[in-house]
Structure 1
Amino acid sequence: MGGVLLSLLLTFGTLSLLAVGGANAVVPEMHRQIVEIHGWLDSATFAQVYALAQAAPGPNILVAAALGWVIAGPAGMGAAFLGIVAPAWGLAWWVAGVTERLAAKPWLKAVRAGLVPIAIGLILASGLIMAQAAAAQLVGLAVAVVAALLVWRTELNLLWVLAAGGVAGLAFL
């Protein structure tokens, strides 16, 4: 069990440093590490835990804690959460001090602007991985596509879309 906890800590610690744009930006790599490399979960379970974590109120990093819980119980939750939070926090604290000292430099603005497309690309990759996991069930994929279109193209509140998706999922089980 200690080996799994250390692996969780190191896996999520590495992901923490790659999470430009938040935890959702590293979902594809999270999936690859947890499902394909370590084999701790299958794709369907990963997608279910991810969906549950996203439906819960709170920050997106809750997915790390939820995955850690499913993999190794309370200790796994602590290891995954510490892994996803501590390295990024430490780096952010250090970078904040550096950027405060270098705020007047013109190249700093260019670096910040350059990180935006990287974050967008990582988040889009997350959506593709989740769609692939849902593709195992055609109905799930259809619900995901309709929900994404509704959120993107209408003013409909996200909570109503989530509720409708839940009802549709129950109806087709």
Structure 2
Amino acid sequence: MKDFHLPHISTGDIFRKAIADGTDLGKKVKEIIDNGNLVPDEVTDQIVDQRLEQEDVKKADGFILDGYPRNPAQAKALSKFLNSINKKIDAVIYLDASEETVTKRMINRNTGRADDDPNVIPHRIEVAKAQTMPLVDFYQQDGSLKTIKSDSDIETVYAEVKKTISSL
């Protein structure tokens, strides 16, 4: 996130680069996401751990994870890894948007990716709800969840995210 000069670690970006580079991971991930499914935890956990060990992250005052963790099992794996490097989560920001808003945004971003196909989007939303809503409960219980209503325009949502991060 450029306003905070923190490393932005996006599992989606990592996966898209692997796909574009034609790596073994990229080929495996492409097949999974083309069907509207999420990449298995063990693969995602491993790539995030590797990224968190890179020098830019070690030198920074923090980092922003985007798209990870997506379920309580990943959250527990992340917590275990962070404990091993003497770091912790300060906050988890949950961007709470309606299905209608999510669908419109996915269609409007028009990336040409198979997972943004209007026919795949309803399945992606159902998978996300089933797998990530328990994560919301997980972080709500530990007190680190910060919910931001996200149905308004992107600039308003971003301002709320900045305000939340600045308050940490």
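Where a number appears in this text, it was derived from the coordinates with a stated rule and is not lab data. Small disclaimer: the values here were computed from a predicted structure and weren't measured. Cβ atoms are built from the backbone, for glycine too; each structure is taken alone.
Using the calculated result 24, 12, 8 for semi-axes √(5λ) of the Cα gyration tensor in Å, for residues 14-61 alone, pick out the matching structure from 1, 2. Please list the in-between numbers first.
Numbers: 1: 17, 16, 6; 2: 24, 12, 8.
The correct label is 2.
If helix-only ellipticity at 222 nm (-39500 (n - 2.57) for each DSSP H run of 4 or more, over all residues; to 500) computes to -18000, which of 1, 2 did it come from? Write out the running numbers ahead of the final one.
Values: 1: -26500; 2: -18000.
It traces back to 2.
For which of 1, 2 does log10 I(q)/I(0) by the Debye sum over Cα atoms at q = 0.10, 0.12, 0.20 Å⁻¹, calculated from the coordinates, equal -0.45, -0.63, -1.33?
On the way: 1: -0.45, -0.63, -1.33; 2: -0.39, -0.58, -1.72.
Computing log10 I(q)/I(0) by the Debye sum over Cα atoms at q = 0.10, 0.12, 0.20 Å⁻¹ on every structure in 1, 2 gives -0.45, -0.63, -1.33 only for 1.
From which structure (1, 2) was log10 I(q)/I(0) by the Debye sum over Cα atoms at q = 0.18, 0.30 Å⁻¹, for residues 30-85 alone calculated, if the value obtained is -0.65, -1.33?
Details: 1: -0.52, -1.30; 2: -0.65, -1.33.
Structure of origin is 2.
Identify the structure, out of 1, 2, from whose coordinates distance in nm of label points 7 Å out along Cα→Cβ at positions 54 and 118 was calculated to give 3.6.
Numbers: 1: 2.4; 2: 3.6.
Structure 2 accounts for this read-out.
If mean count of other Cβ atoms within 10 Å over residues 102-109 computes to 9.2, which of 1, 2 did it come from? List each step's numbers first, then the result.
Values: 1: 9.2; 2: 13.8.
That value comes from structure 1.
Looking at structures 1, 2, which one was mean count of other Cβ atoms within 10 Å over residues 46-53 calculated from, given that it came out as 19.2?
It was calculated from structure 1.
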